[in-house]
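What follows is calculated from the coordinates using simple rules that are stated; it is not laboratory data. On a predicted model such as this, the values are computed, not experimentally measured, just so you know. Cβ atoms are built from the backbone, for glycine too; each structure is taken alone.
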Structure I
Amino acid sequence: MLALDVSAGYRGRTVVEVSASVPPGVTALVGPNGSGKTTLLRAVAGAIPARRRVEVDGRPLGPRDVAYLPHGGLDPNARVGDELEFYWEVLGAERRDYAVDLLDLKELMGRKVGELSRGQARRAELAVVLALRRRVYLLDEPLEGLDVQYRGAVLGELRRLGEYVIFTTHDPSAVEAAAGWLLALRGGRLAYSGPPSGLKGRVAIRARKGGEVVTVETDRPEEKVEELRSLGYSVEEVRSTAVEELMR
């Protein structure tokens, strides 16, 4: 179990205060903009001053236990290959070729970071972290700017990484695809901790009649499905919107 007890802020103001226990596997950290997600990850990683107690199976989390992916960080004037080699040497990367192949970076290694598109730069940033072997991975918006093929590769990799992976996202489909546990923040405090399936909330139903497609939200899905079918609609999808509500 990963135990978190963290309080962090800026200029004397507490921004985030969270105590939680996270099981092994992939955890999605969600919440509205400004809810404290990035601050929490930075505090857990030790990247900012904070009151923190972070333990893995009862043992304090050490610098070599954790890999942290922030926003940006690579020198825009440096070549991709040089930047990666620098960080890999400092951090003791063991899976360099694997990360390059997974993220399709071979043709980008000679280019300057500042010349890359946002998605290409994010792939280079991810390569720093995915080349490491760590017990805990803290990834801030790892899917940001990625094309569909790379989103799929990264989501698959999240499930194969270390014992504990915590990633932030604004995409409910990423939670559904990869996360077995969910932490939700609101106003810097924990609003939910548990499996995504434990959330209760409204349901979105997509239905079709001929060329007409409708999507309705309801807290009584069984009744609404029957109503739509009685009106001649074919129900195509029924999904919970509870995760989306936590992100708003």
Structure II
Amino acid sequence: MSQEPQERLELRSPAPENEMATEYLPVSRLAVISLLLALVGVAAVFSTLMVCVAVAAAALAIAALWSIARAERPPLGRKAALVALLLSLLCGTWGITWRTVRERVICRDAQQLADQWLQLVRAGNLREAHQLHLSRQERQAPGANLEEYYKNTHEPVSDLDSFYAAAPLSQIVAAGQQGQVRFLACEDVQDESYAGIKRDVANLRYALDQPADGQLQTVPFLLTIARVVDRQKAEANWELRGVRAPDKRR
């Protein structure tokens, strides 16, 4: 005679409260701040000033990763800190590289123009060289009779005389072909903005070697050239700002 198995009721103990409740982890503030700064630091691709923001974002991201790794209960934000670190390093490096390449191109073009201008001065073509000192609107058209223009116009003649009268430009004119001009370095490239027009200003360091009293005398000087890019015509307009002696402390 078969016996039916007795059903046993299994009593389940209620789940502990800490297992049922959802565990919330804190969020790393450093990770959040570094990510926000990294997003702002994307502008480092276009502005050198924003490179500082990208550097700050990278430093905070590293600090966030370090604090998360050392915490007993690691907070959330590790992925955000990694994204901030990679983004800030990428944009910061890109911005610095772009700025360096851009400055080298400007210095190269400015040096080529400065060398040509100095050759005109040393050869005695002072009127033609003076045209580069004027604004583009004030210059005469290529092929114009500059001798007649300076002879019959008072203001350009006055500006011409005062421009070449001051040292060290007067020394370069006096030395002529007997002196040797050497390019030393591109001191710096600065950005200027006036009346909505942006200019790149390059300061080039040269040296004039000329014989004096049986000895070779060296006269250092700085030549400043400004560039305005006409984006509509896709051309660069250069203007010679002036020639001056370098600071003694340099």
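What to note about this one:
- Looking across I, II, the calculation of Cα Rg over 2.2 N^0.38 Å that yields 1.14 traces back to I.
- Relative contact order in percent (Cα under 8 Å, 6 or more apart) from the coordinates reads 13; which among I, II: II
- Value -15000, calculated as helix-only ellipticity at 222 nm (-39500 (n - 2.57) for each DSSP H run of 4 or more, over all residues; to 500), assigned to which of I, II: II
- Per distance in nm of label points 7 Å out along Cα→Cβ at positions 150 and 166, the highest-valued of structures I, II: I
- Given 49, 34, 26 for Cα extents along the principal axes in Å, for residues 102-205 alone, calculated: source structure among I, II: I
- Structure responsible for 14.6, with mean count of other Cβ atoms within 10 Å over residues 86-93 calculated and labels I, II on offer: I
- Structures I, II were shown, and FRET efficiency 1/(1 + (r/R0)^6) of positions 38 and 94 (r between Cβ atoms, R0 = 25 Å, to 0.05) at 1.00 was computed from II.
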